[in-house]
Every structure is written in C-alpha cells, then in structure tokens.
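J.: Structures are listed in the sections that come next.
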Structure P
Amino acid sequence: MRRLVLATGIATFVLIIVGGVVRVSDSGLGCGPAGSGFHGWPFCNGDVVPGLDLNHIIEYTHRALAGVVGILIVALAVQAWRHNRANRTLVWVTCGLVLLVFAQAALGGATVEENLEEVYVAAHLGLAMLLLGLLLYIVRVTSETQPEDGGGPRLRVLGMVATGLVLCTIVAGGYMAGTQNYGRTDYQLGMGAHHACGKQFPTCNGEFMPFGRAELVDIHLTHRAFMYIASLFVIAFAVVALRRGVARRYAWTLLSLLGVQILVGALNVWLEEYELLILLHLALGTLLWITSLAMTMQVSPARERAPGRAEVLTA
C-alpha cells in the first residue's frame, strides 16, 4: 500500500508539472478549439491517437498521464477495500480520491470546452493540489512513524493556517496565469495579469499595493497579497517549530523552499516570460504546499509533557 501510494504521489507531481508544460507551450487547446465537444476532449481532434503535431503530443501526453494517475488511484481504493477494510478512514479517503480524480477529469474537459478561462484553470490547479494532499495523508496514515511530541495544538493550528494560505496563493497564481491566454488564439505576449505591474517587485507601477487601478492589476496583487500573508505564517510556523525542537528538518526545508520560491517569483516579474522559470515556480509552489502539509501532519497536537518528579529523580 505504501509503495503504491508513493508511486501515485510521484506520478501526480509529474502530472502537475506536465500540466505546466501544456500551458507554457500553448498546447492547452492542442486537441481542439473551445466548443468542440467530445471532438476535442476526451478525443484529440476527433482521434483516439493524436497526430504528429507537437501541441497535439504535449496535450495528449498530459491526458495519458492523467489516465495513469486515475488507474493508480482506483488501484489504491481497491487495495484499501481488500486489505485495509478495518481502517475506515483509509477506505473513505481512497474512495474520495476516486471521486476527486473523476471530478478533475471533468473539470479538465470543461477547461478545454470553455476556452481555458481563468476560473477553470485555477480550479483545475487547486483540485490537483488537493489530490496530492490527500495522497500525502494516506502516506501518513500508512506510515509506521508517529507525529513528534512537543508541538501542541496551537502549533498544529498555525501549520494548518500556513498550509491553507499557501494553497490559496497557488490557486490565485493559477487564476493569474489563466489571464495570460496561453494556447488561445487571442494570446499576445505582454497581455494578462502577469505583466500588470510591469517589471516591478515588490512595488507595482511605482507603488506597493495599488489596488483598484485596473482589474488585471488587482488580480496580480491578490496573488502577491496571499503570498505575503502566507510567507509570514510559514516563517512563523517554521520558527516556532525550531524553537520547540519539533520537525526541524521539515522547518529548515520549508524556509529554504520559501526563500527560493520568492526569488523565482521575483525573477518571473523582473524578466520576460521564460518557460523554465514558470515551470520552476510551479514546481517549487507544489513542493512548498506539500512540505507545509507534511510538517503540519508531523507535529503532534498533544502538548509537551513536563517530566514528573520520579523521572527527575531518576535522571
């Protein structure tokens, strides 16, 4: 079960990155234009097997990998039902994953049908993160290691808030990316919320957070606002954990990922649109979300127990 869920998690992470490749390569509508119905999804221009066009291949690779992930998740549910039926939580979570992967497939089809609208792009990315998070939860449930003592309920709550804010930042980033119109016939370099602040960071058009100037500026600044708030909570989560001596490796990894992610995000603004930077930003954001969630699960909600008198005397 652990090997299967690990393989599924890795495949899901790769699927997310390949989804980013689909976007930056303008292949989102590679299998058919918006409104093409089943001709464009799940078929590729009406064919089961795509042609030799690069956009067709990239888009269909993403779909094929999504199919592999779906099969692995169904296998997880079957495995949980056959061999771990006593663990009702595990059975329900795996069944929920099956429903989620079907919902994700339907949302992917709707994203193509609705011309890659930003709402669908953001929702598609958000569901992918939730799917990856549930897989991580199964890893924790099936793991032989136990959460570390000494965290306390407040640290667990702090971790939950930080993790939730990271997810909101990723979804807001997906919405911002959706406004770029990658893969659509009306795509032009420089359009979309990505360029709404020019090449300025942390300022935006000469000011810090000039909300209300334009819709695209507000979309860009919403992503930044979530990023700023999430960064504060992530730093607080890691620092408190380090001070209490809990989940030190997770804390240092979390701080390192956050620092690199902010730098890569800044480079995405300071420089023109570079595909590798966009993909790196997506990969680091996904790893940041997973690390924050894993660290939250690692922290025990139980308070650190003070040593008793007998233990003190023994020591």
Structure Q
Amino acid sequence: MRTLCPWTSPTGAAMEEWAWERWDAERRGFRIAAEPVPELDIKLGTSAPDLTRPWVLRGLLNATDHSESTTLRGYDWLLTPPVGDLEIDYFTNASAEDGIVPDARAPLATIVRGIIDGGSAKIGTEMIFRSFPNLLDELEIGSRVGSLLGGARTMDASRVGLLLTVPVFMATGAPNARTDLHCEPIGNLMLQMSGRKLWTLVPPEESRYLRPSLSKDGRAYVQSRLPIDRPEETLSHVRRWTLEVNAGDAVWVPTWTWHRVDYIDGVTALSASLFHPRHEQIVTHNPLYAALVLPNMLKELVGWKTQ
C-alpha cells in the first residue's frame, strides 16, 4: 500500500493499522520457542549444502590449510594503506534508534581504530570491497567458501558490484547495539572474522506478522516495524531461529529470510557478508516483495544507492 500510495493520509494509516491488527490477532498470545540454527556437517568440496534454509558452519575460517599472512582473524587489512586510507560513510552510534543511514564520513583506518578502542561507531559498508575487489583473492575468500555457493567463480573479483556485493560490518557492542530486523532479495553467506554476535532469523512465511515496510532509505530491502526492544518478547509469536556466532563461523541466510543481529556488550566484532542473487529464490520465496523492491534493486545495481 505504501508503495502504490507513498504519501501519508489518515485513511491510509488507518487501513494499515487495521490490517496489522487483523494479522496480529491470528497469533495473539502465542509463545513459540526459538529453535537453534542447524549446524552444517559436510566435507567442503564434496557436496553442496541446502541453500533454501539457514545453517551455520562452525570454524570455517579457522582451517589450517591457508597461509597465516592472509588470515581473516585480524584487523591489519583494514588499517594498512591504501585500504585504510579509503574514506567511507559510517554510523557514529551503533545503538541509535532507527539508525539506517550513515551520519558521518572518515578514513577507514581512523574509524576502525576508534571501534577497537571501544568507541560507539559502527561500520556497515560495501565500499571497501567495491573499491578493492582484489581483496577477495588476497584474503583467499573464494578458495575458502566458493564450494559452498557453486564454485570459486561465484567469488570472482570481476563480479563485485554486479552479481556480488561484500559489505563489511564492525562495531564494539554496547547496550542495544544492533542491526534491526529486515529481509533482502539476495542470499547472504556471513563470515564472522572476529568477535561474537547474536543472530535471530525468521522465515519468509512469517512476514505478515512482522509489520513489514519498504526501506526508508530507498535501498532494496524490507524492514520490520515491530518494536526493537526485547526481541525475545516482540518476536515470541513467530517461528524463528537463534544462534551465537563465534569467530571463524559462517552463516547462510537464504533469500528473503528476516534477520536481526545484536552485538555483545564490550565485544569487538568484525564480519563480511557475501551477497549474491539466487535467482530461483527471489520470486519463489516471496513474489510480492520481489515485485515491490524491483525499482530499488535497479538503483543499487547501477550504483545510485550504495552504502
């Protein structure tokens, strides 16, 4: 409704609230226990995992068959020029209410050092790998995870900005530091490079109970308008998975799967996500959302909307 009629009107707001209350009534009083995210147990390179449901592969980045100089467990690759000299937009306060759009800009190394020292800033940007796509090879990302997603070619540096987006996230946890509940038209393999985070995932089938709304900043995702405090209560009426992700773990988030990420108080966490389209899932997992976000997807594809 907001897509077809974006301006605010009392009638439109009343209709929206009526629809939400009607859907909420179907689950009012429900308390559904969260399930753990299934742990993947496969031998890399011998079988392909199921990409239709979430899973976690513990310790993927801790394998010993890669050189120590290219380990993903440290921060040096973000601090060393020319990468460290890159100016990026960032969030000055990871705990800010409705913190969707970055509100400051500075050299990457400056931001990272501030976060390591316990500052309140958060990085959430694709511009590092978009500016330096060769990092995919230098950090051996393709050789580490390519077999999970159909082969190393899916991680080729030439795909960055087209069929592959690699946002980097970093913050030191403070009370209520988080990424709020949302879903996207892409598959996401999240690599936890250091620290720990708490993840909550909700399947696309539960979308009607999450008060969904198109993104406020014009990018290709759908956000929830449920209260952000105490997700264990505000999400107790929907089916969901929860897990704590540790350094070295990889988490698969299928297309249109809702996810919220909470930082742990006092813990510095660094991760990178491998966003790429799973064309068969974009429409089949949520055809309505696929149609609604198509204009925003095109904006991101041509570079009009980046972060």
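FYI, it's all coordinate maths here, none of it is from the lab. Bear in mind the structure is a predicted one, so any value in this text is a computation, not a measurement. Cβ atoms are built from the backbone, for glycine too; each structure is taken alone.
J.: Which of the displayed structures (P, Q) returns the greatest value of FRET efficiency 1/(1 + (r/R0)^6) of positions 55 and 231 (r between Cβ atoms, R0 = 30 Å, to 0.05) on calculation? Spell out each step's value before the answer.
T.: On the way: P: 0.25; Q: 0.90.
Structure Q gives the largest value of FRET efficiency 1/(1 + (r/R0)^6) of positions 55 and 231 (r between Cβ atoms, R0 = 30 Å, to 0.05) among P, Q.
J.: Here is a follow-up. One of P, Q was used to calculate distance in nm of label points 7 Å out along Cα→Cβ at positions 95 and 271, giving 4.9; which?
T.: On the way: P: 4.9; Q: 2.0.
The read-out comes from structure P.
J.: For which of P, Q does mean count of other Cβ atoms within 10 Å over residues 159-166, calculated from the coordinates, equal 18.5?
T.: Values: P: 22.1; Q: 18.5.
It traces back to Q.
J.: Identify the structure, out of P, Q, from whose coordinates Cα Rg over 2.2 N^0.38 Å was calculated to give 0.99. Each step should come with its number before you reach the end.
T.: Values: P: 1.10; Q: 0.99.
It must be structure Q, since only it matches.
J.: Something else: Can you say which of P, Q returns 4.7 when distance in nm of label points 7 Å out along Cα→Cβ at positions 31 and 79 is computed?
T.: On the way: P: 2.6; Q: 4.7.
So the calculation was done on Q.
J.: Using the calculated result -24000 for helix-only ellipticity at 222 nm (-39500 (n - 2.57) for each DSSP H run of 4 or more, over all residues; to 500), pick out the matching structure from P, Q. Could the numbers behind the result be given before it?
T.: Working: P: -24000; Q: -6000.
Corresponding structure: P.
J.: When semi-axes √(5λ) of the Cα gyration tensor in Å, for residues 39-174 alone is calculated, the result is 33, 21, 11; to which of the structures P, Q does this value belong?
T.: On the way: P: 33, 21, 11; Q: 28, 17, 16.
Answer by label: P.
J.: State the single structure among P, Q that was used to calculate distance in nm of label points 7 Å out along Cα→Cβ at positions 239 and 255, giving 1.9. Please list the in-between numbers first.
T.: On the way: P: 1.0; Q: 1.9.
That value comes from structure Q.
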